[in-house]
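Take a look at the structures listed below.
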Structure P
Amino acid sequence: MTDALLRIEGAALRRGDRELWAHLDLAVEPGEFVAILGPSGSGKTTLLRAILGLEPLSEGTITALGEPVRSKGNRRIGYVPQSRPLPRDTSLRGRDLVSLGVDGHRWGLPFPSRADRERVDGLVRAVGAEAFADKPVGILSGGEQQRLRIGQALADDPRVLLCDEPLTSLDLANQQAVVSLIDAHRRQTDAAVLFVTHDINPVLRIVDRILYLAGGRFMLGRPDEVLDSRVLSDLYGAPVYVLRAGGRLVVVGAPDAEEPHHHHHDDDEDAGAGAHA
């Protein structure tokens, strides 16, 4: 697997005396979609932060696009944060939010060139945001704001796209729209996608592999290998059942399991929530 866009080898990360995960090896190929699941507090967000160079590993290495990750970042690694509403009084327009991905890295005041403006216009079109791109972002819906964040993340045609719970607080239609935008970028550019989620169902049709983190351990494999009652029971050390109902998968009995209708918090801030898939 010499052409892996992202390679994690022997990785471990500890917080104090608690080991989030260890001995993690993962090579992500061009065009591959890897979903990252697990209860809150299992280190899903921390793993993305480590790939972004913002969180030092306790052990091991991470190489992205052939280079060791570094704290100043790599513009070919895109990042879609958790979907949290922006304050209503945010004065930025929608297209201004997208343009931060185009010119926000430059020193001084950004004076966009014609090419920059055309690039922003293209990104706005690509994420279906033309109807609200000139409105203040604070008054937009969660789904509209998240489309703009994806436009911002795609500004540099990322070869690796990291998505941290991008579907939280979105209704089903907007979840499907966001997943379709991310999948379209992956198919058009052969980018690798790592997608943290507490619900596998919106991405189940496109996911190639699942990395499931729980209790300091992990399981990596195809969906049918990981989303298995016996496998997850062994991972959690407690009886866990994977149920199939109406074309959906539901994980039942996982310790600290989160109910589907509960709000999901950042996995490194609140260890009381959990995972359903």
Structure Q
Amino acid sequence: MTKITKAVIPCGGMGTRFLPITKAVPKEILPIVDTPVLSYIVDEAINSGITDIMIVINSHKEMIREYFTPSAWLEDTLSKAGKTEYVDLLKSIYSRANILFAYQPLPKGSGDAVLQAEKFTGDDPFCLSWGDDLIVGDEPVMGQLAKAYEKYETPILGVQRVDTDDIVKYGVAKIAFSEGRAHKCEAIIEKPALHEIPSRLTSLGRYVLDKRVYDEIRITKPGKGGEIQLTDSLNAMCAKSGVYAYEFTGKRYDMGDKFGAMQAIVELGLKSDEYGERFRNYLKEFAKTL
């Protein structure tokens, strides 16, 4: 049984839904209070047993590399000031896993972004997460999907039920048969019309893939905007190597969406051991003024 120790996090999107701030700051670095969403995703990977992480960026997102790179000057300054707790905090950002970077030269789509990690993953299966999909729960999602891969030894699509009309925004799995939380996929339909949805199981930003995906990406024809979409490659793989959808547990926040980010800030803020009770009392008092 192969233990999954690698993860890939593509962060090449333009962040148009979060303009104007994303003109200067990558959406993956936008904070939930004081911690970037991407840092939460890296933590999820580490807590799933991942030891090596590749973050795929473009030339406009050097801020991501800077965040995960040691700052000798800052750490030295804090040490001299006796603020060792902050030094430990900064070191925890980059010291718990081997974090590497690859560049996607042009925005050619999600499939092309994944292709940049081929040399990094080699023959090994790997977890994949988009850099703006935050999922919070008792068990890290990448770890849940890794267990499913160990059982079925085939690409795993992380899904949850979406019972609202928002389902048309996502890829939706067409199911052949089910085994508990695992579902054999006949197809994956990207952004179907509401009257054509094949199920309520929706792809929400987590996968486990292996080297077979790269050959499929290379023969996937570009779609809208000339981009190569990972969903198209996985859809084709349903009839070849096979693809399973796995219903993971946890709450997902779309951090590329302004309302999703607001939800995450409020809900995670309320769970904070440091300021959660104070924040809760503030919201109660503020609500009385509305």
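What follows is calculated from the coordinates using simple rules that are stated; it is not laboratory data. Every value quoted in this text rests on a predicted model; they were computed, and no experiment measured them. Cβ atoms are built from the backbone, for glycine too; each structure is taken alone.
Could you tell me which structure in P, Q was used to calculate helix-only ellipticity at 222 nm (-39500 (n - 2.57) for each DSSP H run of 4 or more, over all residues; to 500) as -8000? The correct label is P.
Out of P, Q, which one gives 2.1 for distance in nm of label points 7 Å out along Cα→Cβ at positions 29 and 197 as computed from the coordinates? Matching structure: P. Here the criterion is mean projected area of the Cα convex hull in nm², and among P, Q the highest value is seen for Q.
Suppose relative contact order in percent (Cα under 8 Å, 6 or more apart) works out to 22; of P, Q, which structure was it derived from? The structure behind it is Q.
Once Kirkwood radius over Cα pairs in Å, for residues 69-140 alone is evaluated on every structure in P, Q, the highest one turns out to be Q.
Given that FRET efficiency 1/(1 + (r/R0)^6) of positions 77 and 245 (r between Cβ atoms, R0 = 30 Å, to 0.05), derived from a single structure, equals 0.05, which label among P, Q identifies that structure? Structure Q accounts for this read-out.
Source structure of the calculated read-out (distance in nm of label points 7 Å out along Cα→Cβ at positions 189 and 229, 4.2) within P, Q: P.
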